[in-house]
Each structure stands twice: as structure tokens, then as C-alpha cells.
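**Student:** Structures follow.
No lab work stands behind these numbers, since they all come straight from the coordinates. Computed from a prediction, not measured in an experiment: that's the story for all the values here. Cβ atoms are built from the backbone, for glycine too; each structure is taken alone.
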Structure 1
Amino acid sequence: MTLFLNTSTNKMYLALVKRNKVLASFVRPTKNDASKYLMQDIDDLLKSLNANLVPQDIKKIVVGIGPGSYTGIRLGTTVAKMLAYFLNAKLMVVSSLFYLTSGYPSCIAYMEARNNNVFGAIYDQGKTIKKDGFFLKDELFNLANHRQIIDVENDPLIDYLKVNKKAKEIKNFVYLEPNYMRKTEAERNFEKI
């Protein structure tokens, strides 16, 4: 069974998939408090299936590694690494932008990054046309070329089977770093001193 998780936005997304079938999925709005709920929500998701499932039934973990909320993606990748280690499960990573727009056939995926900037990428039929980057909003939107422009925080559409296909295995996951895309505001302010 595969556990999917993404904590890069103002919502936490979890799902359990087995043999190309989504067994259960869960979304929780968060306000910088996903850490209070993530482990319990994973356990509750397993129990919701009424199949006597335990964490050891998870053989693969797919996690969205960003870009997005610094704290959110740090939480998601840390929990995914910890679970993969303790459960001896495969660890797979995928862009959070792709994760949250995988249900759209063709789109520009973006999330706000302050000051008229966005984290964005362009996807077409599961292929990455423009990889995750940090853009001026208008600059990215001008590349739309008849593609839908999707705000991943407000209009996600997830196809877990496509996410699974796009995910890449991390063999030595101890060194996995989230895809922060840019330094935190605190780091940028410190550099100005």
C-alpha cells in the first residue's frame, strides 16, 4: 500500500492507494498547525478502512517536496523520511505543484510567493514543460498558451495514479532536502545585516 502526503499549502492532503485504487483520501485545512495532526490523521486514515491496517502495511510513501510553505514542506518531508526509515518503505518524491494539479490535463500551476511573485510550473499531459521555478506572476501567466492557470491553494485537482507515475525514488533519503525554491524571509533579512 502507498501513502501519499502533501503539506506544502494551507491544506494537508493524504491518501492511501493499493493496486491503482484509491482506498481513502483526506484533506485538512491548516493554519500552521499541520504538525499537531499529521501523524494522527495518517493513523485515522488507516483505521477508516476497517481492514485492520497498521502503519507496517505501508510499503511506499510519496511526498510533495515543495515548493510552498517553508514549515509545511519541512514537516511533510521530515515525516515521510521518518516513516520510510521506520517502516522500511520506499520513499518517492514529487513536485508539490504537480501533486496538486495532476488531475488537470494541461495547466500552469502556481502558488503565491508574495510581492507579485509565484512559485510555478507548466505541465501538459503529465509532462513537465517548465520545471518548478520562482517567477514574476505576469511573466509566468504570459506563457499560458491556452493552458488553464491553476492556483494550487484554491483549485487543486489530484490524480494519485499520475502522481505515483511522476514520483522519483530516493534511495538515500537521509539526505533528502525539501524544494524550498528560495531563502526564507529571515535568511534574506539576516544577509542584509
Structure 2
Amino acid sequence: MKRELFDPLEMEDTTFHLTKEQEKRLIPLYKPLDGQQTDVSGTAEDIGGIAGIGPNYASGSGGAYSTARDYDHFTEMLCMEGRYQGKQVLKPETVKLLHTARAYQNLEPEPGYEWALGVMVRTDPVRGGSFAAKGTYGWSGAFGTHFFVSPKDGLCATFVMNRADIGGSGSYISRKVEELVFGIWGDKKANG
């Protein structure tokens, strides 16, 4: 991952195993309790408790650490059909395969969405209650991280937060981020 993806995308702080220096900069995981944001890092609500992840865990489903800057480099590369800063990191065909809906037995993770290769694709945004354009794809982390790419519009966004009560892709915050971005985008297109 480091050689093929993280290094070419200048994702200097993305890793499965934090250094001591990175551990010092790790943002706490919060959850609202009794009207206050409470640090629940290292508890059963944290990634280790939810998924039984230990320090040697390395998986795309959890366990990777990153920064907003690094994650946005990844999102930008997908939006640019595999290019980042003039370098071809992934072939355009690979990026297209990544977001081509391939629902196993037509399973919908949520109404109006279908699975692709590690991302969800908005196949019917109206039915799914999404403000995104048809064909928009992305993923949301369990603690509020959210990215999406709209190939039709050449538009992408990366949003990060660290809250234990957000709920991944169906979270109200993920939907609000899409509503705001696509609302602003639509206004700009309408006004030239």
C-alpha cells in the first residue's frame, strides 16, 4: 500500500501502524454523553473495541490512520481518473471498475445505492434521498469520515471527523455534506 498508493499520492501520514510522533497527534474519538463531547478513545466504542482490532491489524475496513490532507489526495486522484499531480497512479480503467455498480445478487446497502468494488454507487439518488448526482460514488468511515466523487460533474469532496455515534454512510452528517456541496455546485452551474 505504501509503495503503490501512499507514496505516489504523497500520503505521508497514512499508515496502519502509527509512529510515536503520529500517536501524539492522533485525534481523540468523541461521543456526546450528558450534553458534552466525551473522549471514548481506547474504549469498547473505539475501533479496537468494535472490530477487535489489535496493533497488527491492516485492512481497508478499519485500522488505517490518515489525515484530512492525505485522504483528500486519494479522493482527488479518483476524481482525476487515477492521476495525481501529473502522475498516473491508477489506470483510468481501474478507477472506472472501482465505481461500476456490481451488486452481488442486487443487494442494496441502502435504498438507491449499489455496491461496487469497495465503494457505494448512487444508482437512484432520489430513491436514496441523496443530493448527489447519479453515478456518484464514495465511502464513509464508522466515525464520520466521508468522501465522494461525482464522475459526471468532475466533483469530489473529503470530510473528516471523529465521533463514535455517527453511523457511517447513512449518517446525517454525510448526507448534509453532500447536500451542501451539491447545492453550492448546482448554484454555480446555474449562475455560470
Structure 3
Amino acid sequence: MASMLEAIEIKRKTYFEYEGAPYHCLDVEVSKPTARGGQTLVRIKMRNMLTQAVFDRTFKAGDKFDEPDLAFVWATYLYTDASGYNFMDQKTFDTITLSPEVVGIDKYLLVDNLLIQIHTYNDKPLGLVFPAHVEITVTSTEAGARGDTASGSVTKVATLETGMEIRVPLFIKEGEKIKVHTESREFSGRA
């Protein structure tokens, strides 16, 4: 049996179950009463992991929540085909196929043999958890012209092997591997 979690115990990045759905705490703010007899309130900014909707809710400090039946499966990205995105489970070596709806815009971060975690809730895949940076090859970009920095434009658009377009510094050339920050989807450095 999963243990109960009180609202006052919920911290940033905590997972909890509310109204039958798993949530991820994005931010938490505790307000203590100034008057005697007042209740301590906990305001939580939380994301529904099934719908990705973000809410702000206020709870009493003693409100209790279940811990969700979340699991993380380590997997390696293999390929994409008509059935979806295929990963290899690192424990069982089984192939896990995820639909385009589950992968969403994370498809732009998937490169061959990338080790990721697949979130599951009650054995149903919810989404992907990436490392902090992913190394991706630049397939096309304009050449940086001398004097471009005078106009204040010190970046240029680059298309990556996954189809994503990001802004990179002028010195980046086609065929180079770069690091992309997985949360902000921005250039992070050369690989």
C-alpha cells in the first residue's frame, strides 16, 4: 500500500495523486497564519501528468494525498516507423513502442541510441524524461558572414538532424555536433 503524503510535505518536483490522476509539483508556497487559530495553507503549482495541464491549487496543511503508482523504465531510442517511436527496455531488452501523442514535441530531441527514461502510470506510458543535454548534428545552417556582429545579430538559425530549428552562434558549421539543453531547447555548446 502506498503511503499518504500531507500537503505540507510536498516539495518542488514531488509526485502525488490528486482526484485520481498523477501530478508533478512545479512550485510550492506555504503561508502561515498571523492570527491564532488560523490554518497553514499550501499553494501548489502542479502539472497533471495525463493531460499536461498546469493548475494552481491551495490546500490545507493536513490534506492528504496518495503517492502515485509511477515507474521509470530506462530505455534506448531505436527508430521510428508507422507503428510509432520504438525504444529498447534496458532491463528486459523488449521493444517499447510509443504513439506520436505520447512523444509529442519531444520527437525533436530523439537521436539514435539515446538513453532516456519512460514515465509510466499504472503501466501506461505517460512521457519521456531526457538527460540535461542531448548531442545532435547540425544538418544545415547559413555561413556566418564577417561583420554580422556589428548589427547585433550574433546567432543564426540551424536545422538539426531531428528536424528542430534553433539559434546557434555564428561559428557553428554544418556537420558539427552540438549540445541542446533539453528543457529550454536552446544551444548549450559544442559536443
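**Student:** If Cα extents along the principal axes in Å is calculated from each of 1, 2, 3, which structure is the one that comes out at 45, 42, 40? Could the numbers behind the result be given before it?
**Tutor:** On the way: 1: 50, 44, 31; 2: 45, 42, 40; 3: 69, 49, 22.
Traced to structure 2.
**Student:** Could you tell me which structure in 1, 2, 3 was used to calculate distance in nm of label points 7 Å out along Cα→Cβ at positions 14 and 166 as 2.3?
**Tutor:** Values: 1: 2.3; 2: 1.7; 3: 3.3.
Structure 1 accounts for this read-out.
**Student:** While we're on this one: Tell me which structure, out of 1, 2, 3, gives 28, 16, 11 once semi-axes √(5λ) of the Cα gyration tensor in Å, for residues 22-85 alone is calculated. Provide the component values of the computation, followed by the final result.
**Tutor:** On the way: 1: 21, 14, 10; 2: 28, 16, 11; 3: 38, 12, 9.
It traces back to 2.
**Student:** Thinking of 1, 2, 3, which structure, once FRET efficiency 1/(1 + (r/R0)^6) of positions 30 and 174 (r between Cβ atoms, R0 = 25 Å, to 0.05) is computed, gives back 0.00? Present the calculation step by step, with values, prior to reporting the outcome.
**Tutor:** Details: 1: 0.40; 2: 0.90; 3: 0.00.
Traced to structure 3.
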